[in-house]
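Right after this note come the structures.
Please treat every number below as a calculation from the coordinates, not as lab data. The model shown is predicted, which means the values in this text are computed figures rather than measured ones. Cβ atoms are built from the backbone, for glycine too; each structure is taken alone.
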Structure I
Amino acid sequence: EVLKMYITDSELRGFDSYKYSCKDTSPLSVYVMHPFWNQAVKVFPRWVAPNLMTFAGFVLLICQYILLWYYDPTYKASTDDPNFPNIPTWVWWVSFFAQFFSHTLDGCDGKQARRTGTSSPLGELFDHGIDSWCVSLFTLNILSVFGRKLAPIELMYSVQCITLMAFALSHWEKYNTGILFLPWAYDLSQVLMALVYLITAIAGVDIWDQNILGFPINFWFKCILYVASFAFALPMSLYNIYMAYKNGTGKNLSLYESCVPLFSPILSLIIFTTWKIVSPSNIIYTNPRIFMLIISVVFSNFLCRLIVSQMSNTRCQVINAFVVITGACLAATIFFNDPTIESHISIALALILTLAHVHYGIVVVNKLADHFGIKVFSIKQRSD
């Protein structure tokens, strides 16, 4: 009964009638990335499972994240502070490798599935579920290039939140329309991040400490982020949902039901912003890695549950349990108002939520694999 809280019988049955629908109109994707992936996928033997490729890309990003955390725990390495030595050049080469190949694997896994005739709803859920965590890793990794010198901690926080909300908007859009409209900024951002790591590996982090057209690089960084998120992502999501309702191709939900997937992300942003403001230890400055790890896990969990709901055509969860737990920890932090206790609370929260989210993912993936009679990391069918 406890495991049914992860994925219900009605959700499992809903996957049986699921049909994948996606639109990718990005010129970069259509004319550059997809032709490249069509050739790159031929390198992989046909016995390599698509999910294995997806997972390998995720592992690359995790290794990069751990490596950068080790060398830059507080985002102070890319500064002039002698107490925080620069990140070794070889780490930037590893970061370039991890970014480039994780993006390549993410682009090739679906093509490998079609190439081997193993496409399934499990593969899409596995891919998008991992993406919901990767989107934070992309952000938290690239911020080490700039550090606090070029990307103040407040900017780091806003970058992570805006990026996660943009990802949430695309899946909220699919929840209402039944179609995943891939943002133009996704592949562009992946390519740009790989280039940033490559340039940093060759020229060092100091190359970013200069002006372009009279403005610092972090100014252009913010402009690109805000324009991509607010000038394109949100208006396009609203337009696509409006057109789906107008044409009768969407779910035609009530206003309340259509907005349910937004409750958890908005509430979580309120909780995290409040925590950042009232923190007795000023946690966003003293322990940014732990704080932003909590944000990434919370967002990934309710996004995974949203993806399950949209794929199974079931009602989305109103308030995610991880959001409630985080709110309770914020209340405890405010009550005790002690930096040491807050540190213990945040570390325990990060550890517990990460383990709980990993457990959730394992259970859901295995239940779907059993339901469809397939193996997760093999293209062979189950014998039972």
Structure II
Amino acid sequence: MQNRINIDYTILSILILLGLSSIFTLYTLEPTLSASDGSGYWLKQGMWYIAGGLVIVAVMTIDYDRFHQITWILYGLGLLSLFMLFVGFPPGIVTEINGAVSWFQFPGMSIQPGEFIKVILVMTLAHVIVRHNSKYVEKTFKSDLGLLVKIIALSLPPMFFLVKQPDLGGFLVLAAIAGSMILVSGIRWRILFFLLFVSLAAVSLVTAIWYFFPDSVAAFLDKSGLDHVAGRFIGWLNPQETNGGYGYQLITAMMAIGSGQLFGKGNIQVSVPEQHTDMIFTAVAEQFGFIGSSIVVTLLFLLIYRLIYIAIQSNDDYGSYLVTGMVGMFAYQIFQNIGMSIQLLPITGLPLPFISYGGSSTLTYMLAIAIVLNVHSRTKEYMFETRWKN
């Protein structure tokens, strides 16, 4: 058995490279940002990375198995923070930005609880899956169905609060986390196939209703406070119709990415709304071209690959589930962010992990990586151990 702590220097190297890419891109974006946007984003991002590094050091000192003891406390605090945003309490601190009530505003900083709830949900679902599987060693259809109900029941409350903010992007990330953990939870495949069939049928039904009754759907979304959803889909399918500005945002994003060509222009000439946050990939592509953006995508791909490797290598089910949830979170956000920048997917308010500016998001990603590194560092290799799991 190995007694030394295993530090994954591959992940740390990728984080350093992504951090430098983020800070440099934000620095070059500085002259293009309007006065209302503020300034010094690159410096603030560097400070958030330093704070994230301290988070990694702090989390690494705790055996991740102890997370079982605080899971329900964190889940309760996470739901409480989202509920406070929902009711607008306390007034003066709850802040609306870009039409979404998603932030607590404090002097000198703002906190977005919807970011932290992603990691909290991963920890909660991993805890529940491990406890359930240890209780029902002999799996039955009833026990598998019970586990599925538990996962969905725990995922729905935070998803509801994010929809009401409204934060469609955050809602979809939580759905991706729940889906990835359902996939590896041990639930029998016939239940999963049935769930997939029901999901596809629901999506098909909603699409058909949208197609045949667009006015009724638009009226329903408007009454529900989700009128921005219609604008984003129309802006995605037909960017020339600048509903809510989403079509304009997509057109300028495509112009910026295309203008970078192979080697990039070395500066920013196309102004894209939210270019320092959700649309930062357009700045990377315009400045550094296909080559530079491909390097960033490759780094993100290597990060996901490394997370999957750690999840497989872990000889503890709880550790594997924790890392799997992080894989679902990162993989979806990366695919969605880049996909919406090139018109492959509708625009949602999701940052590009480790590249986009954001204090809450950066700390959330660093916390997620800290948990992954914790799992890896405490994965022991035993002589004659088989790596195949039943």
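With mean count of other Cβ atoms within 10 Å over residues 69-76 computed per structure, which member of I, II shows the largest figure?
Evaluating mean count of other Cβ atoms within 10 Å over residues 69-76 on every structure, the highest lands on I.
Can you spot which of I, II the value 15.1 was calculated from, given it is mean count of other Cβ atoms within 10 Å over residues 53-60? Here the read-out was taken from II. Out of I, II, which one gives 1.2 for distance in nm of label points 7 Å out along Cα→Cβ at positions 29 and 181 as computed from the coordinates? Matching structure: I.
The greatest value of mean count of other Cβ atoms within 10 Å over residues 197-204 among structures I, II is that of I.
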